[in-house]
1. Once mean count of other Cβ atoms within 10 Å over residues 85-92 is calculated for every structure in I, II, which label goes with the largest value?
2. Quick check: 10, 30, 31, 20, 8, 0 is what I get for P(r) over Cα pairs in 10 Å bins from 0, in percent, for residues 149-276 alone, calculated from one of I, II. Which structure matches?
3. State the single structure among I, II that was used to calculate helix-only ellipticity at 222 nm (-39500 (n - 2.57) for each DSSP H run of 4 or more, over all residues; to 500), giving -8000.
4. Ranked by distance in nm of label points 7 Å out along Cα→Cβ at positions 77 and 109, which of I, II sits at the highest value?
5. Tell me which structure, out of I, II, gives 16.9 once mean count of other Cβ atoms within 10 Å over residues 21-28 is calculated.
6. If you rank structures I, II by distance in nm of label points 7 Å out along Cα→Cβ at positions 197 and 317, which sits at the top with the largest value?
7. Please state which of the structures I, II yields 56, 54, 39 when Cα extents along the principal axes in Å is computed from it.
Structure I
Amino acid sequence: MSYLIKPAGYKAVLNLCQTELGIKQIKSFFQQNLSSELRLRRVTAPLFVLKGLGINDDLNGTERAVTFPIKDLNDANAEIVHSLAKWKRLTLADYQVEEGYGIYTDMNAIRSDEELGNLHSLYVDQWDWERVMRAEDRNVAFLKEIVRRIYAAMVRTEYMVYEMFPRIKPILPQQIAFIHAEELLQRYPDSTPKEREDAIAKEYGAVFIIGIGCKLSNGEKHDGRAPDYDDWSTMGENGLPGLNGDLLVWDEILGRSLELSSMGIRVDREALLHQLRLSGAEERASLFFHQRLLNNELPLSIGGGIGQSRLCMFYLRKGHIGEIQASIWPDDMRQEALEAGMPLI
């Protein structure tokens, strides 16, 4: 079901030509900074993978992948990727990437089950990245260090946008805050996860919520996460589980939090088996990706995705992701958005 937020008094700061120029500069500048901060090299990514290998991202486990038969493979089914969370780890192994270095790529996906709105589109574009790490760095302190490096690239990019378009004043704080999903629950016990995210993002401006996918003290998860890439069950700080999280900023245009990145330390052999049991998905252990991990053929890694259109939307102060990317929208949403000053591409 689609849902449209209509910002009161919204007027785009940039026209269409300026917007396109801004998108180009942001994408070029940010990926160079991300590559330098994390020591990543660019690789080419697939748009689709074979079904049944366990390589595609299962997201929350309910989203349907877009599939099609391949004539020359006896109509074997391929799936359009949801993201490249597991493919990247296979690539680290195949490219024999050294410890402390990694890869990034332009990921383009189709998520046909998305609930369309200001922040959600059928078309997903993000920088997917993955970096080889040491066993002794599988802890929250290392996770925070990587988050701070990514956030530093975001802050620099916002200033670059300000130099291009002085009307767009920087609003990101210089430092990002951290909070565990359980601590967030205790702070706002009567709020929904989304309301908690809005409250903490508005308070800090930029925040990283740790522990996405594990059950909290109320018996619920802050949000869903597949059991076979991020490690959300290993104990981290203060006896709280989770070596992953989401990076949020406060969006002044929409008056709500905006998730720009989802990332985490990836499962090792023990965490994979544990999380498959917790999720009732033990049958996945026999799939190609999972077998390679269980046979210790894949490096330990940390990785994530950073939304390209969302990042551009935030920097250029847009009210709808459809002002940044071309996609398909319901006719009524397109008309309502136009009347609200948000013409969709």
Structure II
Amino acid sequence: MQWLEQHWYRTTPLHLIMLPVSFLFHIVTATRRALYRKGILTSVKLSAPIIVVGNITVGGSGKTPLTLWLAQQLIDSGWHPGIISRGYGGTNKSPLAVQASSSHDEAGDEAVLMAQRKLCPVWIGRDRVAAAHALLQAHPECDIVLSDDGLQHYRLQRDFEIVVVDGLRRFGNGYLLPAGPLREPLSRLTQVDAVVIHGGVASKNQHSMQLYGEIFYNLLNPNVIAHAADFASQRLHSIAGIGHPQRFFTHLNNLGLKVQAHPFPDHHSFTAADLDYADADAVLMTEKDAVKCTTFANEKCWVLRVDAQLDSLLTQQILKKVTPDGRQAA
């Protein structure tokens, strides 16, 4: 996969082969979506409003932090949200309730991370419709559902669509898979309810999102916290197995920390050897990666918690659409 990504942000002779395949991919995806729009393929309407947070590119763009931010915003507005996710990277296929103690091997790293925040129920399933039905049956108090990813899961009807865009990498070379990173053409951006730019400049009618965090907790002893200044003059190593590892390393640099960076592929299955840096005073990592390192971590492992920051206009936009008659959450 990594070798292919190298071709997604430029044009190479290999595109002579890949572009015809991208054209076929476009025909297949466009036809599939049209069949759902015309009702030839059946989609399912939930008993509660559903908000889909997704992207049109392959790889991480900040969907999970945004989903958690939305969950908190909805709670603050009197709603009782639930979250569904595919459980990417996990072995489980059928609907499953995810707990803070769930195995990342079974449920996937992002789903476990969301469950550990303990904001609301989290369910996973390859079939988002089945996962949503299971969530609502198990938690009848839930009156709105957030889907972390699933923009292209058209069998599940949605009331509000949000696309998250990596503000730094944007859309690569602008080609569809496999010639580029696009799952859907750029015209899809004009059809969703909101576009969120993560870490870049937002245009008119778009929302800007930043990730903020400067407090670390010890992976073995989560009650022990440290600030960036506490790591001054220490020998620091940092690991990141996320969609764009450099974003995390840059964040650490902006906190005034000089780290030796070790990037890994997204959803990398870490081992103890990946944390074994003899000269390190501390090994810094993301929450998503920490989920997979708990069982073999040592006292040098520190985790940076980050939270999304947006203006309240997105929340207002969502609530206006899901409660068009002005009713408040129950």
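We did not get these values from a lab; they are worked out from the coordinates using the rules stated. Source: prediction; values computed, not measured. Cβ atoms are built from the backbone, for glycine too; each structure is taken alone.
1. Once mean count of other Cβ atoms within 10 Å over residues 85-92 is worked out for each structure, I has the highest.
2. Corresponding structure: II.
3. II
4. II
5. I
6. I
7. Numbers: I: 56, 54, 39; II: 61, 56, 39.
Working through the options, I get structure I.
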